[in-house]
Structure I
Amino acid sequence: MAHIIVVGNEKGGSGKSTTSMHIATALARMGHKVGALDLDLRQKSFARYVENRRAFAEAEGVDLPSPAYRDLPEVDRESLPPGENILDHRLSMAMAGLEAEADFILIDCPGSHTRLSQIAHSLADTLVTPLNDSFVDFDLLARIDAATNKVKGPSIYSEMVWNARQLRSRAGLKPIDWIVLRNRLGPQQMHNKRKVGAALEDLSRRIGFRVVPGFSERVIFRELFPRGLTLLDLKEIGIEQLNMSNIAARQELREVMAALSLPGVDVNF
């Protein structure tokens, strides 16, 4: 069966689509068959990223290893059995179509609480939660005592992950490997960074996730999106000599992929 990677965070602007595209493309470049879904049926940033990639490859005549993206299939409501939710059925159909041909399925979730996102989290073998390195974003995971910076308890998103874990346990499935990816780490505000890091480590022990350094804030990510490219595609656009920022960014991606510890994956780029 395909290993299911879910990229989820109920707060927008955390880098979910960039993270999804880089993970999916890295796996494809390693020779794995990767399926992909975007459950944000309104904005579809990840879907547009893949669409931009296809358009660039066609226009430039280059072969870019890519995930096999699928939209959720349309379903006639009249054809559904009584009581079955149409969104559940559409997601089930999409997953069935991808599982037959993929080693990995990556699901990018919306930055909001939706039924599709809830279902996807219960399907996750690996859950990646990109998180901007600030207490504003940390609030998604847990409530903090303003005076002591101590964790008071889990917040809304953590509770949803807990419910997904319970569903998987009752179904006899293996536990979710939950990874919180600290994105947009910068050299400034070191004191705040340490406080956020300490709070994350405290919370990780209490509710069970792994904390992994993610991607720094870099201009190149915004430049790559319109062409659907990733850090691994720079040679395809004529960049043979990488600058220090590009080298550091590729190393961040390499470390992220290694930290995911996905089955059968040897990080070799």
Structure II
Amino acid sequence: MNLKNKLLILVPILWASLTHAASIDTISVHSAKMQKDISVIVVVPDGSGTGLGFPSVYLLHGYGGSFKDWQSHMDLRPLAEKYQTIIICPDGSKASWYLDSPVVKESQYETFVASELIKEIDTKYPTIKSNKKRVITGLSMGGHGALYLAIRHNDVFTAAGSMSGVVDLPNSSVKKELAVKLGSYEKYPARWDDNSIVNMIDQIRLAKLDLLIDCGVNDYFINDNRNLHQLLLEAKIDHDYVERPGKHSWDYWTHVLKYHFLFFDEHFKGQK
């Protein structure tokens, strides 16, 4: 084989290695509050970032899913490399809604993600340890979780995204499972309402977050997302709102995730 042919073979191999230089770790993080270990995928870009470390993007799965969902549906490494961010995909249980359940002591996922997990990641990985360089997004149940956690913990996150988010819990398509964590809506309506994003407008104003709300026009949660958008407009709260063709599906979420990373990249660049 002549030198030219060898180079033609080596170039695509080298290019593939450069475009996927990020590494993927699967770690176990102990939750003291829930007294159990929780699996987490961490995608780490190659290099040293800014010299101070990397910004971090927390990426939440939806109802019935797991920490494996995002990476199993798309390769997250190119995004980690392109935007030089560490991506963290925690297991949020199949139906935690990323809140601290007043009913089930083994389901305290607000505390886990917003406190216990952050401390573990910032200890083990070269993150920039500032809320200005830490953001969160997710799909469906994870869209609710991302907004909910950022609103309630703006000392931890300064921007949040939601893809097809369940922003009004009484309209959830899995009310029976949600009732296990909150108690029945008939008996505890305040729990459902108080934990719904559409009823947290005053908290959103105080949190001063950069927000991206994204939903497909054929998604069964589109009307709730439109309602949230209208409430934010009426309250004069700055936010980005996008409707695209699509429904409640992985085809939609894997397509729009790149726009969330672009949004977060602009957010990071604007932070001093």
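Read-outs: derived from the displayed coordinates by stated rules, not from any lab. Since this is a predicted model, take the numbers as computed values, not measurements. Cβ atoms are built from the backbone, for glycine too; each structure is taken alone.
Tell me which of I, II gives 13.6 when you compute mean count of other Cβ atoms within 10 Å over residues 83-90. This figure was derived from I.
Among I, II, considering only FRET efficiency 1/(1 + (r/R0)^6) of positions 59 and 139 (r between Cβ atoms, R0 = 25 Å, to 0.05), which has the greatest calculated value? Looking at the calculated values, the largest one is II. Could you tell me which structure in I, II was used to calculate Rg and Dmax of the Cα atoms in Å, for residues 107-162 alone as 12.6, 38? It traces back to I. Looking across I, II, the calculation of mean count of other Cβ atoms within 10 Å over residues 75-82 that yields 8.4 traces back to I. Work out which structure the value -11000 belongs to, where helix-only ellipticity at 222 nm (-39500 (n - 2.57) for each DSSP H run of 4 or more, over all residues; to 500) was derived from one of I, II. Only one of I, II returns -11000 for helix-only ellipticity at 222 nm (-39500 (n - 2.57) for each DSSP H run of 4 or more, over all residues; to 500), namely II. When relative contact order in percent (Cα under 8 Å, 6 or more apart) is computed for each of I, II, the one that comes out at 24 is I.
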